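Throughout, read-outs are computed from the coordinates displayed, never taken from laboratory work. As the structure is a prediction and not an experimental result, all values here were calculated from the model. Cβ atoms are built from the backbone, for glycine too; each structure is taken alone.
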Structure P
Amino acid sequence: MTTVIHTILFDLGGVLIDWNPRYVYRDIFKTDAEMEWFLQHICSNEWNEQQDAGRSLQEGTEVLVAKHPQWEKEIRAYYKRWPEMLGGPIPETVELFKQLKDKQLYKFYALTNWSAETFPVALGRYDFLHWFDGILVSGAEGVRKPFPAYYALALQRFGLNPSEVVFIDDNLHNVEGASAAGIKTIHFQSAAQLEAALQKVLLRSVV
């Protein structure tokens, strides 16, 4: 028997919102090579993920400055200029979201790795974030993807049956974490690819 999908669970950054620290650091560094080294070894994804998991921006910044005092100015720019890292909506995916929303057939939730301190900037900037029936922000919950507790929290908080949910994320590790929780998944690569994948999962036309 085929299980009917009732809920679509979206990641935000990289799927619906273009976020990239390079929008700031291309202004700071003379070459892309210098910028990439800094983002790999100083203000790394692993460091940023700790703020996404609930550590305050101030604590995260001071810990890193103490460790790399020679990079203090560049480190402090990360959250001082954080709003500049938002490149805007990813229009094709937002349009697909709107078309799905207009059908009034599904519930929509967001499961995002995001600092609780910076998320209000996006919430105030992008109207489509208010289309969701609920949003779970990792920084506010103290747990993030791909840890099992975050998916369990989303299912519990929103009262979801995992077999009736499809989760969309551009990060393969997060997709694998959701799959381990019994949730159907789509590894996002583009709006066109997502539309085709949704048609297979939802067993109906998306647009």
Structure Q
Amino acid sequence: MSKVVHIFVEGDADVKFISDYISHIKLAEAKIHGLNGWTDIKNMRTDIARYKDENNDVLVIFDADTSKNKGGFVTRKKQIEDYALPLDDIFLFPDNQNDGALEDLLENIINNKNKPIFDCWERYETCLKECASKKIGKELTTPAKKSKIYGYLEVLVGETEKEKKKIKDPNRDYKKEEHWNLDAKYLNPLKEFLLKYLN
């Protein structure tokens, strides 16, 4: 039986992105498992042990996260390691060294011609913080980065229901060059990580 590389990721968005990226850089196929959040990996102990017994590689690609209660890169890596699972390797978005998430990576690989969309978004966030908050009389919450990526795609696709479905996590086309640059240098850490196992 030939060796299989199993990659555990946090959810649908990660499954689609990793799948598209592996295809784009023409690496060997991997079996990508979407979880219900990173803590779900502890429930995969039996599956992971079976994959390792079959002489397969088992990788984890999760968010490093940034909020105070989630810790960030160092904390998340330790949390995963503390589960003492027989993993071959761990990669944490966005670049395997900084705090962040898949959405931070995605912000850094948009097609450069679309940068004005994010410039507008930054002005929107500034307006919420500096203008709207004062007028309303309370500090407003800045939309999540997931909303920023959703908004980015929403303005680029058409208005029909069929086109709007393309925005949803499992339907996104990360190989669509008008939206994303999968050859961006920002992806080099992820590429090097995958090359070790899928070359």
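Here relative contact order in percent (Cα under 8 Å, 6 or more apart) has been calculated and equals 24, so which of P, Q was it run on?
Among P, Q, the structure yielding 24 for relative contact order in percent (Cα under 8 Å, 6 or more apart) is Q.
If you rank structures P, Q by mean projected area of the Cα convex hull in nm², which sits at the top with the largest value?
Q
Tell me which structure, out of P, Q, gives 0.45 once FRET efficiency 1/(1 + (r/R0)^6) of positions 25 and 185 (r between Cβ atoms, R0 = 30 Å, to 0.05) is calculated.
The structure behind it is P.
Can you say which of P, Q returns 1.2 when distance in nm of label points 7 Å out along Cα→Cβ at positions 121 and 137 is computed?
P
Consider the structures P, Q: one of them gives 10.9 for mean count of other Cβ atoms within 10 Å over residues 129-136 as calculated from the coordinates. Say which. Present the calculation step by step, with values, prior to reporting the outcome.
Values: P: 15.4; Q: 10.9.
The read-out was computed on structure Q.
Out of P, Q, which one gives -11500 for helix-only ellipticity at 222 nm (-39500 (n - 2.57) for each DSSP H run of 4 or more, over all residues; to 500) as computed from the coordinates?
Of the options listed, only Q reproduces it.
With mean count of other Cβ atoms within 10 Å over residues 153-160 coming out at 15.9, pick the structure among P, Q it was computed from. Please report the intermediate quantities before stating the final value.
Working: P: 15.9; Q: 13.4.
Clearly, the read-out refers to P.
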